[in-house]
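I've put the structures underneath this note.
Just so it is clear, none of the values below were taken in a lab; they were calculated from the coordinates. Bear in mind that the values here come from a model prediction, so they are computed numbers and not experimental data. Cβ atoms are built from the backbone, for glycine too; each structure is taken alone.
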Structure I
Amino acid sequence: MVHKSQYADIHKLNRCRSTILSDKWLFLILILFHVSCNPKKSAPNESLLYWSANNPYETEFAQEMVNEWNRLYPGNPVHFQPVPEGRSSEEVILAAVVGKTTPDIYSNMWQGDVEFFARAGVLMPLDTMNGFIDSLYQRCDSAVIAEITSQDGHIYQVPWKINPIMLLYNEGLFREIGLDQPPVTYSQFFKAAEKMQADLNGDGYVDRWIGYSEVLVTWWQRFFDFYPLYLAASHGGKLIENNRVVFDNAYAIEVFKFLKTLYDQNYFSREVLSARQDVFLSSVIATRFSGPWEIIHAEKFKPQGFDYSFSPLPVPDGHEGSTYTYGDPKNIVIFNTCQQPQQAMRFILFLINRKNDLRLLQVSTQLPRRKELFAERQYIEYFQQNPKMIPFARQAQFVRGTDACPQLKEIFDIISQEYEACVIYGVKSPEQAIHDAARAAQVLLE
């Protein structure tokens with residue numbers, strides 16, 4: 001157990017490190033602001049500039065789409081490039097906004113950033129453009145449309161793709177301890193963890209765990225533990241609603257209790273296992289909270305005879321109804337530096353049509369955020385040929401993104417600090433940690 005004085009030192013160090021990095025980034029932004037000149041502005045006869053994510057699968061897809069568009073519409077060309085390299089794509093976009101060097105179209109916008117940029121006035125309101133609203137209602141249900149609507153009533157993002165967070169599990173390790181199915185509830189998860197410790201670590205030395213979650217305090221790590229588990233427990237509940245904190249509740253407390261117990265009982269390791277080779281494929285851990293990107297990786301690197309599958313996240317005992325999770329949505333925006341916004345919208349509608357959404361699935365194993373995934377023949381054929389993706393397609397009906405809140409990163413940072421205090425180091429109770437996080441978040445909102 002870490003003493004409170006030790007935790008305080010660790011907490012101060014993390015805050016100091018965060019401040020130093022923030023200061024460095026602020027300095028870089030100021031430099032970019034002063035040195036940026038002749039920013040890219042697309043004139044009516046110039047090509048549109050389109051940035052995508054820079055992972056190889058999405059780059060392949062984007063280049064293919066641009067090539068096809070330029071073949072079909074040579075008089076309205078689009079120039080493609082992946083988002084420039086940086087510590088994170090979010091920081092690259094922020095620097096581009098400050099330097100007025102944004103692309104016309106960007107297709108890897110984290111949904112949680114949209115409200116911040118909309119408030120800053122750097123995004124085009126898409127609901128004012130021809131064709132967008134009709135396409136949106138054909139593509140998405142009312143819950144998704146409500147989720148992406150900003151606080152001012154406009155819509156600044158095209159819902160495009162999701163990667164639902166689910167429970168990835170090692171079928172072989174579960175069979176070794178006599179379980180044919182993954183655990184559904186918290187108590188089942190604890191029982192499986194206890195049995196795994198007893199059966200697979202009989203010598204008393206723990207070298208296998210039921211799972212692992214990053215112990216790092218970084219705010220976005222909570223998208224792979226606390227937040228999807230909170231959505232699962234709360235039937236897709238919000239963190240922030242009408243500029244008020246609403247997560248000071250039993251669901252959030254139960255999630256902290258669940259995760260704290262996993263660490264307290266050594267069912268999850270406090271060691272930074274990510275420093276090793278893939279601990280899931282090497283059977284060091286039996287489960288992981290993860291998304292469909294695991295499929296390409298696992299099929300490429302798994303040992304011979306290794307069997308794995310996906311299931312919904314565990315929920316509190318007594319939970320009824322569907323199990324929601326975090327969808328990890330990435331959406332498409334048009335920046336206000338674009339001189340041809342209607343032309344940009346035409347390209348976006350081409351990018352997200354049924355045919356090209358199928359191509360996105362085939363190339364990247366990322367799910368288009370559309371309501372009829374199982375209703376179209378071409379999608380049915382895809383899932384028949386790719387059965388590992390079926391659990392994600394089913395889960396796609398029950399996902400949430402993030403709340404429309406410009407301070408969302410700061411709020412997740414607050415939650416992450418309390419997560420560290422409670423779940424990892426045990427110096428606060430779950431009730432106190434959640435209450436403190438909610439109180440600090442509400443002060444931030446006010």
Structure II
Amino acid sequence: MGYGRTTRHARAFRSSPNSPPVAQTPEMRTARGAALRALVALEKGKTGRLDSVLDRRGMADRDRALALEVARGVERRRIFLDAVLDAFVKKPPRDPRVRTALRLGAYQLLELSRIPAYAAVAETVGLLQAGRGRGFANAVLRRIAGQVADRAADPGLPRREVALGDARAFVLERDWLPDPGRDPAGYHAVLHGLPRWIVARWQEHFGAATAERLAAASARTPAVFLRANQRLGSAAELRDMLAAEGIETEPTDHPLLLRWSGGATPFGGAAYQAGWFSVQDPTALRAVEAIGARAGEVIADLCAGPGTKASVLAEQVGSSGRVHGYDVSEARRKPIRANAKRLRLEGILEVHDDLEAIPVADRVLVDVPCSNTGVLARRVEVRRRLHEGSFAELAATQRQLLDKALRMVRRGGVVGYSTCSIEPEENDGILEAVLHDQHQVLRRELTLPDPPRHDGGFIAVVRVGAE
């Protein structure tokens with residue numbers, strides 16, 4: 001092959017060139033099939049979050065995890081995978097199912113080393129109907145598998161070799177990536193699966209080195225953090241309870257947070273059903289804690305769906321306080337109520353269908369709709385919907401919401417403005433457009449994404465008027 005040692009993927013094919021599909025359970029095929037169906041829906045223009053179109057009903061926990069991992073991974077790395085496929089296919093297939101199946105197979109070959117190459121190829125090809133791209137997909141994926149080398153990538157050949165982890169590399173004999181010297185934005189955009197214009201604007205706002213780190217962060221798999229319900233017990237007690245259910249966790253720097261590290265899924269078990277924890281990233285939790293809610297206070301959360309931040313506030317104000325949650329979307333108000341019930345906060349967290357029904361509050365949190373550029377690793381489908389005009393469009397709504405929050409808090413009260421964005425137009429730009437001399441900025445903080453340690457986001461804490 002000309003790439004040093006023969007790859008284990010190539011050896012697997014050579015030892016049995018006509019290997020039959022690996023014997024797997026129907027659930028495994030269903031996991032890949034569910035991922036394929038969800039990804040095809042996005043490819044055909046279905047809007048919304050990937051998780052909402054990924055149907056994993058009836059699967060065992062292991063297979064639900066596989067379906068989610070593969071679906072998110074393919075969408076997160078879609079632009080990179082297309083560049084890989086372009087190196088082997090002169091004319092991309094027009095059929096969205098075939099096109100998506102190729103991405104699905106390539107992702108498994110390049111990113112999931114625990115899955116044997118022949119299994120990844122056979123199971124992916126098996127998702128296609130006979131005569132509808134099967135032979136084509138089989139040939140392309142086998143060729144890709146043959147280019148995975150059991151060695152580190154050569155840093156002197158950045159346009160030809162890409163590190164895959166586990167000391168593996170994807171290697172070609174010709175340049176197939178943009179030149180990092182002449183077009184660093186284009187190179188890192190393809191390498192990390194991003195539109196070029198996003199990397200270019202990060203270079204402008206943060207500098208070349210930080211832009212490169214942000215692009216790399218967007219391609220990493222984020223961790224899942226479990227926040228202990230402080231009204232029920234400590235993180236240490238939660239960890240013991242989860243361990244009894246076969247759920248592995250690790251402590252973190254935050255006293256309420258655990259990192260899920262393996263074992264059984266934490267969702268659906270006794271601890272989850274009993275309301276012992278919620279899922280929350282450290283950056284999101286820091287945004288809630290920044291407004292300093294106290295026992296007995298009245299708090300308003302203006303963009304509360306699905307209720308994760310509102311539940312923290314309810315735990316903080318306790319039974320002597322009240323949190324008024326609102327979201328413009330009825331679909332997002334439903335999970336607020338569900339979370340309040342599961343976390344035993346129904347008497348504290350009140351959900352409103354009418355924003356005008358919320359009373360003047362001591363503190364207001366407004367976690368506005370945003371571009372989500374701080375959580376691209378987690379919100380994988382965002383790459384499809386963002387365009388260069390998105391930030392100006394979102395800013396109009398963000399200004400209105402912050403202005404509304406400032407008018408809903410008592411004089412001397414506090415407003416917390418937060419986003420999952422790292423873009424200046426949605427963060428400092430909004431503060432400059434809305435705030436005036438009567439407002440005092442107590443805290444302003446931008447966190448850049450660094451998976452799996454934490455997401456990215458912005459928080460500003462503002463005092464309104466004088467006491």
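Calculated for structures I, II, mean count of other Cβ atoms within 10 Å over residues 192-199 is largest in II. Each of the structures I, II was assessed by mean count of other Cβ atoms within 10 Å over residues 112-119; the largest value belongs to I.
Once distance in nm of label points 7 Å out along Cα→Cβ at positions 264 and 416 is computed for every structure in I, II, the highest value turns out to be that of II. With P(r) over Cα pairs in 5 Å bins from 0, in percent, for residues 240-311 alone coming out at 3, 13, 22, 22, 18, 12, 7, 3, pick the structure among I, II it was computed from. Label of the originating structure: II. Once relative contact order in percent (Cα under 8 Å, 6 or more apart) is evaluated on every structure in I, II, the highest one turns out to be I. Each of the structures I, II was assessed by mean projected area of the Cα convex hull in nm²; the largest value belongs to II.
Taking distance in nm of label points 7 Å out along Cα→Cβ at positions 280 and 424 as the quantity of interest, name the structure among I, II where it is greatest. Ranking I, II on distance in nm of label points 7 Å out along Cα→Cβ at positions 280 and 424, first place is II.
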